[in-house]
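Asks: Heads up, there are several structures right after this.
What follows draws every value from the coordinates through simple rules; no lab data is involved. Predicted, not measured: the structure shown is a model, and the values here were computed from it. Cβ atoms are built from the backbone, for glycine too; each structure is taken alone.
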Structure I
Amino acid sequence: MRFLADENCEPIVVKTLRDFGHDVDYIAESAPGASDLAILQRNIVEERVIVTEDADFSSMVFQAQMPAYSIIYIRIPSAHQSAKSLRIVELLQAHHEHLVGAIAVVTVRKFRLRRFAA
């Protein structure tokens, strides 16, 4: 899969995705300081799944009704940092075919997928 990792993503998440053979553009490397709007627009144009710990993307899509390709929102506290990569891998193994057109919320205990409005 092709990912667009937000600047706030832990480097271990980016490394893990790359180690599993995924194409990951890490904003911290390629476009530091890019706005959320610019990232959301790239998400659509490049058909990349945003990986973020920023709730603003959810607000942009569901409240402001901006279009998006796909988003993975990580809601795992820093105290469980080691779980972030593991949970992303588990999400991809279980739900990769359902990610396009949806936001996946990842917590320590569960995944929640919500489709974008048509």
Structure II
Amino acid sequence: MAYDHISHSTTGASLGEILERVLDKGVVIAGDISISLVEVELLTIKVRLVVASVERAMEMGIDWWRHDPMLSSLAAEKEEAKDIETNKQAKIETDEILERLERLEGINKKLLKE
């Protein structure tokens, strides 16, 4: 009589090993949710999730965190410098407008005196 044996793995992958594999290879999860009423689409939500190591993500061309001021000090410095430049330009424009207004008021006063 032949016996069928069920074999069990005595060595399992640890959580760390599984996480290392996932981060090394990368995992993409995608899904769409669409809400319609009488065949009229009211709302569509697209969900995309990528789980990967930083190195793997960069290989895939994903590096948005480098440009996000909330996550990168270099990006925050660039954003701050850009804000300072914008404020300087706004001050120059404001000063020019005030100067033009003063000239117009001066012309108006001259005309009223005549």
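Asks: Using FRET efficiency 1/(1 + (r/R0)^6) of positions 28 and 84 (r between Cβ atoms, R0 = 25 Å, to 0.05), single out the structure from I, II with the greatest value.
Replies: I
Asks: If P(r) over Cα pairs in 5 Å bins from 0, in percent is calculated from each of I, II, which structure is the one that comes out at 2, 8, 7, 7, 8, 8, 8, 8, 8, 7, 6, 5, 4, 4, 3, 2, 1, 1, 1, 1, 1, 0, 0, 0, 0, 0?
Replies: This figure was derived from II.
Asks: Then there's this: Of the structures labelled I, II, one was used to calculate helix-only ellipticity at 222 nm (-39500 (n - 2.57) for each DSSP H run of 4 or more, over all residues; to 500), giving -17500. Name it.
Replies: II
Asks: Continuing with the same structure: Output the label of whichever structure in I, II has the greatest value of FRET efficiency 1/(1 + (r/R0)^6) of positions 36 and 92 (r between Cβ atoms, R0 = 35 Å, to 0.05).
Replies: Going through I, II one by one, FRET efficiency 1/(1 + (r/R0)^6) of positions 36 and 92 (r between Cβ atoms, R0 = 35 Å, to 0.05) peaks for structure I.
Asks: Who wins on distance in nm of label points 7 Å out along Cα→Cβ at positions 44 and 76 among I, II, i.e. which is largest?
Replies: Max of distance in nm of label points 7 Å out along Cα→Cβ at positions 44 and 76: II.
Asks: Name the one structure among I, II that relative contact order in percent (Cα under 8 Å, 6 or more apart) of 23 was derived from.
Replies: Answer by label: I.
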